[in-house]
Structure formats: structure tokens, C-alpha cells
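S.K.: Each in C-alpha cells, the structures are laid out below.
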Structure P
Amino acid sequence: MAKIYLKGGTEKVLINAVREAYYQSFQATDWTDLRLGFFLSVCGNADPGEDDTITGLTEEIGTPPRPFLPWSDRHSIGLTDSRSGSVFLGYTNVIGSRPQTSGTSKLVSSDAGIGTTNTNFWRSKNEITDTASVKILDNFIIRSAGHTGSQMHLVQDTSGAGGYATLVALRFQRDDARGRKNVISMSVKLGTNNGDILYSNDPSEENLLSNLEGFPETVQTLGPVELSQTPDTIWAYWPYHQSRLRIHAYGILKAA
């Protein structure tokens with residue numbers, strides 16, 4: 001079961017249980033520019049002993065090479081729909097379009113890209129490739145896939161990273177909020193194998209909203225594609241057995 005952990009004696013942090021999803025419906029009427037942000041980190045699987053343990057979390061789900069794994073063995077952080085749960089837009093290490101997809105899921109030590117010049121971060125990847133980062137899916141079919149440049153990193157070494165929480169953000173746009181409301185594009189920061197906005201010891205609402213207002217100008221954009229359902233639910237799921245997802249802050253900004 002998820003819990004609220006009092007980090008540092010003052011900060012309330014939501015820690016999902018092992019392989020537990022967190023979801024929250026939202027209302028944003030007639031939006032044309034919607035932005036979603038999370039301050040995230042990971043910790044050990046022992047409750048309560050490892051609520052602030054962020055090292056020693058390496059893991060691989062599945063037996064290589066190229067096993068077929070269900071959706072529940074992939075990380076997924078972004079938006080879904082409350083009606084069917086068949087639509088997903090966001091960060092995931094899924095490769096392929098079917099209920100079971102190819103490749104192990106791996107949590108590996110990483111630098112701020114896809115290398116190992118340091119071990120400041122954790123990176124969840126697919127064994128097949130390092131490029132799997134963001135996707136738009138509808139009924140297990142990949143409608144649009146991001147290329148390398150937007151990988152997500154979660155902190156393993158706070159001094160090396162410069163903070164304990166990673167801010168990631170997604171921007172959703174549509175031209176018609178009523179007539180063709182399910183034709184949506186998604187943008188994410190494009191960096192050098194890095195889609196993180198920043199690493200911070202201040203995962204506050206003010207910091208979150210400020211960065212959503214000033215969304216990065218250099219992005220990769222997926223879509224637009226027409227989806228079967230309108231996304232209306234924030235979703236965060238971590239598939240690993242040896243670590244848990246911590247959500248320091250999250251929020252939706254209706255920019256237009």
C-alpha cells in the first residue's frame with residue numbers, strides 16, 4: 001500500500017508500494033495546451049527501513065535475450081484515460097505494439113546521458129535499446145514513438161546530481177478542444193540523451209509550476225495522432241521489485 005513519508009521531518013512524499021500504480025483524474029475543460037510535471041525519485045523496497053535509501057537498486061525483469069513481458073513489467077509515467085485505460089501518453093520503456101512486448105526491463109546505474117562516466121543516476125531502460133523513452137499508445141498499439149534524447153534519470157547520488165528529485169514534464173497540445181478533441185500531440189524536452197528539466201532539493205509546487213510555465217523550447221514532438229479516448233488521468237507506475245517510486249510533487253497546468 002502507498003504511504004506518505006515525512007522526508008527530512010517536513011516534506012510529505014508519496015511512496016508507492018512495490019509495483020503499485022498511482023492515478024488521479026483531473027478536469028481541464030477545453031484545453032489546447034496542457035502541461036504535466038512530476039518531481040520523482042526512487043528508494044529501496046523495504047517499508048519502512050528503506051524509505052530514504054537510494055543506492056543498490058540495480059535490477060532486471062525477465063531473462064535475456066528479448067523475452068516478451070506484459071505491460072505491468074514496464075515503467076509508465078504520464079497520462080491515461082479513465083474510461084478504458086487503453087490510452088497512454090508519456091515515459092515508458094515499451095518496445096513493440098502488442099499486449100506483451102520484447103526485451104527485459106532494466107534499472108541501471110547511469111550518468112546524465114546513457115553512459116557510465118559516473119553513477120549519479122538510475123535509468124530505467126529496455127535491454128534492446130537505450131532510445132526507448134516516450135511513447136503514445138492506444139490499445140497496446142504504438143501510435144507515435146520518441147527518439148533518443150529524452151531519457152529520464154532518477155537520482156542515485158544527490159551530491160553528484162545536484163538534488164534528490166528529478167523534474168520531468170510533458171506538454172500536450174490540440175488545435176480543436178471540442179470537435180476533434182482526441183487529436184493530440186505530445187512534446188518533451190530534447191537533450192543529449194536526457195529529457196530531465198532539473199534536479200532539485202526543492203520539489204515545491206511553486207518550483208513545479210514555474211518550470212511548467214517556462215516549458216523548454218528545445219523539444220521533440222510526438223504526433224499529432226487521433227486517439228480512441230481523451231486522456232483525463234495522471235498515471236505513475238514503477239515495475240521493479242527492488243525499488244519503489246517516490247512522488248515528491250506533481251501537477252497539471254492548463255496553459256491554454
Structure Q
Amino acid sequence: MSRKIIILSLILIQGMLSFAQEEGDEPIPVSKKNTNSQKFLIAFSTSTYTDILISPIKFHNTATGKTDVQGNPIFGEIPFQSMQYNIISLGLEPRYNLKEFDDNTALTLASPVSFGIGVTTPVDPDKLEVNGSSGFGSIQIPIILKLFLGNGSTYNTEKDFGFNIGGGLELNKIGLINLSGESDKFNKAFVMPCVTAGILFMRGDSPLEVNFKYGFGSMTTQDINSQGDPLLDNNGLPYRRTARGQTLKLSFTYLMNY
């Protein structure tokens with residue numbers, strides 16, 4: 001009896017495997033493809049001499065460079081602001097279409113992460129008005145909601161040209177490698193709103209996007225210089241300096257899985 005059961009089991013298993021193989025040989029209808037994977041796109045981006053990052057003004061309690069009558073260092077709230085001008089920036093931009101209204105229109109969540117190669121310096125090289133940090137390298141991590149129209153919006157679009165606009169937030173860190181030996185508290189990462197716009201056109205078999213992104217922080221006013229003294233103009237009169245953190249980038253983006 002047990003021998004018959006084993007033989008019947010082997011026949012059933014062989015039959016199931018044959019049926020599964022026949023089913024696997026059949027092509028999957030287009031309508032049954034994973035719609036989530038169809039909504040995911042990824043791009044590679046480059047920027048050459050068109051990526052500038054400026055940190056917001058921050059006040060830190062540190063030595064002013066002056067001493068009292070006993071020779072002890074004098075501390076004060078000193079303004080810091082640094083900038084980085086990248087020679088080249090390389091990045092990856094994963095995108096997910098939250099809503100595809102039709103083949104040529106999509107609402108997309110994108111995160112164009114990029115690494116910049118450049119030197120971080122104080123905004124004021126002479127450090128008379130504002131102090132700053134020195135370093136090398138930067139990273140940007142934006143989260144942006146975009147509206148795509150035409151080319152590049154979905155896998156099914158047949159448009160030759162496209163356009164997109166969007167807005168969101170970005171995390172920026174300049175001077176990834178500290179070259180000044182100062183505390184990293186003088187050069188912290190900063191978050192600010194950003195807006196973006198791009199145009200797309202076909203380059204060979206894949207879309208190419210020319211994208212502009214601008215990040216902007218709130219305006220900050222300072223009335224003391226990098227030594228903790230009142231800011232004075234060329235006539236020796238007190239004045240206030242107003243500035244904001246901001247980023248500016250022009251990049252070329254290539255869709256990789258289109």
C-alpha cells in the first residue's frame with residue numbers, strides 16, 4: 001500500500017511540475033505587470049561649475065581674538081557663514097510617480113541626492129564681517145514634490161519634450177572633511193525650502209533633463225563683526241548686514257531605466 005502511495009505521489013508531483021512549467025512558458029500579459037515598478041524611475045545627474053551652497057548666518061559663543069588686561073581671551077557671540085563652490089557634483093535621483101493622471105502627466109516624489117567636490121571657505125575671505133569654516137566636499141538631500149508634463153513623465157508617454165516644476169525641502173552639509181581644525185559645531189548641516197524647474201527632450205533613446213534648483217533660507221541680520229565689535233561702514237558708522245542661506249544648482253539629468 002505504501003508503495004502505491006509513493007508512486008501516486010510521484011505521478012502527482014510530476015504532473016504539477018509539468019503544469020507549472022507550461023504556465024511559466026506563457027508570456028505575462030502587459031496588464032498584469034507590477035504597476036508599482038512602472039511608477040519608479042531613477043536618474044543620474046551631473047553639475048559642472050554650477051553648484052553653489054551658502055550656509056545661513058549662525059551665532060556661536062567663541063573667542064573673539066581679543067584679550068582682557070590679564071591676557072585672558074574674550075568670548076562673544078560671533079557670526080559664522082560659509083560657502084562652497086563645487087567644481088563638479090554627481091548625484092542619483094530616485095523618483096516615484098504618486099499619481100499618473102494620464103500617459104503625459106504625473107505627480108512625482110523625487111529625492112535628487114548629490115555629492116559635491118569643492119572647497120568650503122568663509123563667505124568673507126578676510127573674516128572682518130563674518131567668520132567661517134574651511135573644509136572640502138558637500139552633500140545635498142532634497143525631498144521634492146514635482147509635476148511632470150510630457151516627456152519623462154511616465155513610461156508610456158510619446159512626447160518629445162517635457163517640463164516639470166516642484167518644491168520641497170533640502171538638507172545641506174558643506175565641508176564634509178574639516179580642514180580648519182575648528183569644532184564641527186561651527187559648520188552644522190542646514191535645512192531650507194527649495195524650488196525646482198526642468199525641461200526634458202530626447203537624446204538618443206533616453207530623455208535628458210536640464211534642471212534648475214534654488215534653495216533659500218530666512219533672512220538674518222547681524223550688527224556685530226567677527227571680533228564681536230559693532231559693524232562699521234567705511235565712514236565709521238554702525239550698520240547692519242543682512243543675508244540668507246541659499247543654494248543654486250544647474251544640472252543635467254539622465255534617466256537610467258527609461
Structure R
Amino acid sequence: MAQLRIAIPFYDRLWLFRHCLATLAKLTQRDHVDFAIYLDHGYEPEAMQAIGELLPEAQAVILPRHLGASGVVHRILSDYAENPVTDRLLLLDADMIVRTDLAATILGWRMRPDMIISVYNSSEHQAIYSSSAPFLHKSRLGATGTLWSPDVARLVIQNVALRGNYDTLISDFFMARGMALCCSNASFAQHLGIYGTNNLKFGNIDYGLNYSPDGPEQASAMAEVFNDMMVNQPFHMGKGKRREKPV
């Protein structure tokens with residue numbers, strides 16, 4: 001029986017999504033995981049074929065209208081709060097890869113109602129205190145990589161309205177309640193996206209700190225993205241167009 005649901009919003013950048021699915025397919029204790037892919041309206045239609053090829057057991061939830069990034073996160077939390085099909089929920093972006101021991105590690109953690117935990121140590125969200133401890137405390141977390149219990153999901157849905165930057169509103173709500181925002185010092189997920197809303201130029205790329213790939217699918221994904229970044233350096237510096245785009 002599944003103990004962990006991994007929910008992923010998808011809209012575009014199929015080439016990164018395929019890497020995400022390929023690494024999820026290599027999870028140890030995969031039989032304890034329930035996968036749900038939320039396809040935002042207007043999504044690249046080739047995504048359905050990719051899911052069928054790489055992670056066929058995943059449930060595809062096709063949204064009837066475009067909700068955007070914050071809207072899909074709200075929808076995922078709402079669905080989980082109303083019908084918690086597993087003990088835990090992990091939010092993961094479609095442009096992320098994961099270590100093979102991600103699920104096994106999460107299932108070994110004890111869930112507490114007074115804190116939120118992320119498996120992603122984002123370079124964009126600094127720790128309150130630098131430390132080599134297994135977990136760090138932060139004043140803000142992005143939604144991706146966060147681990148939820150049904151009770152905490154209900155708490156957010158009942159108290160945090162969907163408006164503006166939903167990630168920030170959730171972090172502010174937790175901080176106001178005195179709830180700890182924690183993340184694992186070593187990232188178990190890695191962000192591949194090097195352009196987009198949160199990655200507009202070099203020096204402002206969201207990256208998972210202390211991530212070490214433990215499988216060839218992850219290494220291949222990181223090598224492909226690094227190559228793309230090097231080929232398109234002027235683009236990432238705001239000085240030209242992309243020379244080539246992965247398919």
C-alpha cells in the first residue's frame with residue numbers, strides 16, 4: 001500500500017519533465033509511492049506519452065482551465081486535504097530530478113504537526129544559521145520539495161488564500177504561527193530549470209545545495225542541462241537568443 005504521494009504540476013519544458021520521470025522510475029521503495037501528475041490546461045500534449053513510457057503507474061489529473069504555478073499547488077493541496085490517499089505528500093516540480101533513496105529517506109522521517117520539512121535545500125532561501133547538521137532552519141521555503149501531512153495541508157487550505165506568490169504566503173503563515181521551516185542539509189532533489197520565472201540570468205539560478213547524484217539517469221540529466229547552459233551563455237546573460245533548444 002502506498003504511504004507517500006508525489007504530486008507534480010506540469011505545463012511545459014517536456015525535455016526536463018522526461019528527466020524527472022526517468023529518475024522517479026528508479027526510486028527504491030517505489031511500490032510505496034503513489035504518483036500524481038497535474039497537467040495544467042494548455043500543457044504540452046506529448047507529456048501523456050512521456051508518462052506512459054517512463055512512469056506508467058502515475059495518475060494524470062488533467063485540469064480543465066489554466067491555473068498557473070500557484071494555482072496548481074493550491075489544487076494539489078486542496079485535493080490532498082480533502083482526500084488524503086497516503087500518510088504523506090511530497091510536492092515536486094516537473095523540472096526536478098531526485099535521488100534513488102528519496103522515498104526511502106522520507107518514509108524514515110517522523111512527521112511532526114509543528115513543522116514543515118523540505119527535501120530541497122534551495123540556494124535561493126538562505127538558512128537562518130549555517131550548520132553541518134542534517135537539517136537546517138529557514139525563514140522561507142519554496143513549495144517544491146516540501147513534505148506534507150493531511151493536517152498541515154488542511155491548515156493551509158483553510159487559512160491561506162490563493163493570491164500573489166502562494167509559496168511566500170504559506171511560509172509567512174507558518175512563521176506567524178511559530179512553526180519551524182526545515183530542510184535537509186543535503187538536497188534529495190535537484191532543480192534542472194536554468195531559465196524561467198525563478199532563473200532569469202546567471203547569478204540567480206535556483207539550485208539544490210549539497211546534492212549528490214546516485215544514479216546514471218540523474219548524472220545524464222545534469223550533464224545535458226550543463227551542456228545547454230554552456231552553449232547558451234549569452235542568452236543567460238541577457239545578451240542574445242538561444243542558439244539551440246533541447247527537444
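We did not get these values from a lab; they are worked out from the coordinates using the rules stated. Every value quoted in this text rests on a predicted model; they were computed, and no experiment measured them. Cβ atoms are built from the backbone, for glycine too; each structure is taken alone.
S.K.: Quick check for you: by mean count of other Cβ atoms within 10 Å over residues 66-73, which of P, Q, R is greatest?
M.R.: The maximum falls on structure R.
S.K.: Can you tell which of P, Q, R yields -10000 when helix-only ellipticity at 222 nm (-39500 (n - 2.57) for each DSSP H run of 4 or more, over all residues; to 500) is derived from it? Write down the numbers at each step before the final one.
M.R.: Details: P: -1000; Q: -3500; R: -10000.
Comparing all candidates, it corresponds to R.
S.K.: Comparing mean projected area of the Cα convex hull in nm², for residues 74-161 alone across P, Q, R, which is largest?
M.R.: Details: P: 5.8; Q: 8.7; R: 6.6.
Biggest value here belongs to Q.
S.K.: Further, regarding this structure: For which of P, Q, R does FRET efficiency 1/(1 + (r/R0)^6) of positions 42 and 146 (r between Cβ atoms, R0 = 25 Å, to 0.05), calculated from the coordinates, equal 0.50? The partial results should precede the final answer.
M.R.: Details: P: 0.70; Q: 0.95; R: 0.50.
Answer for the origin of the read-out: R.
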